[in-house]
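Each reported figure results from applying straightforward, stated rules to the coordinates on display, with no laboratory input. The structure displayed is predicted, hence computed values, not measured ones. Cβ atoms are built from the backbone, for glycine too; each structure is taken alone.
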Structure P
């Protein structure tokens, strides 16, 4: 069983809830698919046991010994990454136009290391995650690589908790592909509601069973009611409503799951897990 926690946007409390579910379930396998800002391991702690370089892009190289300075490469580069027959690697997108344009074989495309995948061992199992190089961009391919690294440590009967990428882009699609259930964390704002409906459509497209949790439900109870009515009309299970809780900040500062504290949010998240556990067993 693979349960992915998604949100449709950043900042909804997705990682707070994912780390709490991982703690409560004692899941052996946790996957942090938010490769641009991996932080699940900071809350669950542990020791790194595996690292591998990740090449997520190509970068052009010009051999000065072969280059005849014809400027064809500079003419075709739409990203203005080539100047005076040299490539600015920060601007190069690895599209290969310069490689094709060069008739003298002076241009080559080399793999660029844009980050690394890391497996961290914690008290209950393993966390698979990634770290990006400065200026690099996350991608669905990197998320897939992170999930494949986790698969090496997975047993057939393991519950896998995935902290999904925010938004609805390719990294999110790579996060949810092959999962069984998606816990959508939303918040009662107009933009939060819209983002919730967008990520819901993605989950339905990939045939995931959607569950919904409203975080900070009491900051706008009118929109909370709208979300509840929407879930009722769409026959989507609302597994919990978490109140705004100052203790969340305390837990984040301590780098601990909120559920180790006695607080209103922790108590509700525990109820969310019990309901998910019931559904997983059905």
Structure Q
């Protein structure tokens, strides 16, 4: 009787497992097929795409990538984007972690309201503050300047950084800091020696998020950087968009060149990102 009673459950599990696998495969196809279509189209000639946009390629070529590489000045624009992204990530992680430590440990009323104010900052869209920021950067002589763009990105993503770090630090046992205090460590030494090394997983998650947002951003560099030599990859790739005609064999290679560094960053930080997403789920 025991084996008979388990048979329906086993069959149900197989059906649900097969259904889940099928839905997972369908979801993967939904995300992967557009990317594969972009890659294949980038390797086709313009005549081949015009003849059969969704057909199989007759021949493959790398000329589209070489043309896009030279037209968007990829080397220079990639260095500009890397400089802005790197400085922004450094400022966001340093200031965010330093601000989050007291907010996570001090339980007074002002710290709670300060934390809520940071969280409120995550809901402000960038389009609302573009005009005031432009006037501010103009008065500070920071227009068409890398420093001005880094300051803007730091202010934009500092609330997100505080949210990430504060939630994570609250999951760290206070006993570690009490033991450090008994050994004579002050607040700053406790933070840099005890807390900061434990923030590595959540820092990887935060850096991945910020890198993707800053690297792919178009609005801030387009508005605040007028010098063509200071433009980022996405701004130069945006130049390929024409309101009347779109050439896939030109636009797609430029877009792929723009996102290629992000794929490398995600592959390098993938293990740390997963650890950071799950590390703060269970509080001690």
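Structure notes:
- Read-out Kirkwood radius over Cα pairs in Å, for residues 142-261 alone, computed value 17.6, structure in P, Q: Q
- Among P, Q, which structure scores highest (criterion: distance in nm of label points 7 Å out along Cα→Cβ at positions 46 and 110): Q
- Test item: distance in nm of label points 7 Å out along Cα→Cβ at positions 30 and 134 calculated as 2.8, pick one of P, Q: P
- Cα extents along the principal axes in Å derived as 83, 74, 32 - corresponding label from P, Q: Q
- In terms of FRET efficiency 1/(1 + (r/R0)^6) of positions 150 and 222 (r between Cβ atoms, R0 = 41 Å, to 0.05), the structure with the greatest value among P, Q is Q.
- Origin of the value 19.5, where mean count of other Cβ atoms within 10 Å over residues 86-93 was derived from one of P, Q: Q
- Origin of the value -25000, where helix-only ellipticity at 222 nm (-39500 (n - 2.57) for each DSSP H run of 4 or more, over all residues; to 500) was derived from one of P, Q: Q
- Origin of the derived value 67 (volume of the Cα convex hull per residue in Å³, for residues 126-165 alone; candidates P, Q): Q
- Origin of the value 37, 15, 11, where Cα extents along the principal axes in Å, for residues 22-61 alone was derived from one of P, Q: Q
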